[in-house]
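Next come the structures, one after another.
Since every read-out is calculated from the coordinates, none of them should be taken as a lab result. All values reported here derive from a predicted model rather than from experimental measurement. Cβ atoms are built from the backbone, for glycine too; each structure is taken alone.
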Structure 1
Amino acid sequence: MTHEADALLERITARCAELDELEEQLANQLVEVRAERDELAVAEKVLERMSEQLACDQGRCRPDGTH
């Protein structure tokens, strides 16, 4: 290989390594985002149930427990 080809191959290899690192970072962020989204979904359900229970406790629901 010529010096120019060696230099180009080195740049390609370095860029591949950068992209591999970025891919790993993004995969980790995706895992974290999905976990937080799941936590928020659970928190939303808990809040809805607590609000419903509070409404019933305050006499604002039907005898069958619905609004």
Structure 2
Amino acid sequence: MEFSVVCMFTQVECAKIHCPHEQGTPVCTCRMFSSKSIPCRHVIAFLTSQGITSLPNEFICDRWKMTPHEY
């Protein structure tokens, strides 16, 4: 599935969200996650519109996780 993200003010397409299948991890053409390891606002808005209220584990980097040995 592919979804277009349109700028609210200019109505110009600013990014595309590609989701390989219904339960897959969405990928945005702005590539913020692949370059900075931070989920972009496009993906967060897409997940919210799909009724998903928490980030999938694929978007949570290991450096953000606390494991028991790090306490």
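For the read-out helix-only ellipticity at 222 nm (-39500 (n - 2.57) for each DSSP H run of 4 or more, over all residues; to 500), a value of -5000 was computed from one structure; give its label from 1, 2.
The value was obtained from structure 2.
Starting from the value -0.55, -0.67: which structure in 1, 2 was log10 I(q)/I(0) by the Debye sum over Cα atoms at q = 0.15, 0.17 Å⁻¹ calculated from? Working through the options, I get structure 2.
Calculating distance in nm of label points 7 Å out along Cα→Cβ at positions 24 and 48 for structures 1, 2 picks out 1 as the one with the greatest value.
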